[in-house]
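Before anything else, here is the set of structures, which you'll find just below.
No lab work stands behind these numbers, since they all come straight from the coordinates. Nothing here was measured: the structure is a model prediction, and the numbers come from that model. Cβ atoms are built from the backbone, for glycine too; each structure is taken alone.
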Structure 1
Amino acid sequence: MEGRGFRDHYAEFQAKNAEILGASFDDAKQNAAFAEDQGFPFPLLCDVDRTLGIAYGAAESASSEVPKRISYVIGPDGKIAHAYPKVSPKTHPEEVLAVL
């Protein structure tokens, strides 16, 4: 649901010069199939070893099976401009658009 919301608002994000990146614990083949099935115009990063998840707080350890649903807005300077430690998949894309 959340990814589809970002997909559906993708043109609005582009108009604000924002890039969307998704991340999951799935491998490249699984991510590619999922992205194609969902029609995602943005990349899904593969975090099979949980390095990204641990760094950003979506995983407690390398053995975490399911990532926490979190997101970040990263500014042009590469710094976190806004953090969402818990998101509602249904409304989150609109929340992010509002802060951009």
Structure 2
Amino acid sequence: MTGTELIAKERQRQIEEEGWDTQYDDGHPAGDLAVAGACYAFDVAGFVLIAKDCWPWGKEWWKPTPNDSMRQLVKAGALIAAEIDKLQRQRGSKSTTPE
């Protein structure tokens, strides 16, 4: 499975199992989902203190997978994808033109 496929599968899991659907995502302040994804990526890259300091939610929601960097990056990608989807909904469009 490609990275893109793994991220899509994780995003679907977040929606179906965790209940983090579009309505839930839209309730977060701008950028929170992207920041959370970045924190997981920073943690994988060894910037643990930055990751913990920038985490946008309560400590109980910080769920790194220190023995599985790939899993953690998949979660990061899914959170960032959720932020992108949220921005697209706000713009009223499902497509974007790469710059």
Structure 3
Amino acid sequence: MIGIKPDKIAEYKRLHAVVWPGVLEELTKHHIKNYSIFLHNNVLFGYLEYHGNDYDADMAAIAAAEITKKWWQETEPCQEPLADRRVGEWWSPMEQVFHME
């Protein structure tokens, strides 16, 4: 999860209404499926399913891709990392306390 600047909510929604195809291709290439971002007040919650074998390597490859870097230049100004995040984190991971398939 991550905060969102209240004055950037409309912009963030506009960007995600037409996510660049290259960004979607990069996520798919690195085993990301069923990816959703939810908004509640001024907090974004991301959910994704990973279907690969090396999550850290795939996340590093996504982050290194030029299309991803350009996309993040558009989206990051809308976001506000949480004050209690760990060093080096942008989005803060959440602990799963329940799951049902």
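Using the calculated result 31, 29, 16 for Cα extents along the principal axes in Å, for residues 29-84 alone, pick out the matching structure from 1, 2, 3. Answer by label: 1. With relative contact order in percent (Cα under 8 Å, 6 or more apart) computed over the structures 1, 2, 3, the top value is the one for 3, the highest of the group.
By the measure distance in nm of label points 7 Å out along Cα→Cβ at positions 45 and 69, tell me the structure among 1, 2, 3 with the highest figure.
Values: 1: 2.0; 2: 1.3; 3: 3.4.
Result for distance in nm of label points 7 Å out along Cα→Cβ at positions 45 and 69 over 1, 2, 3: largest is 3.
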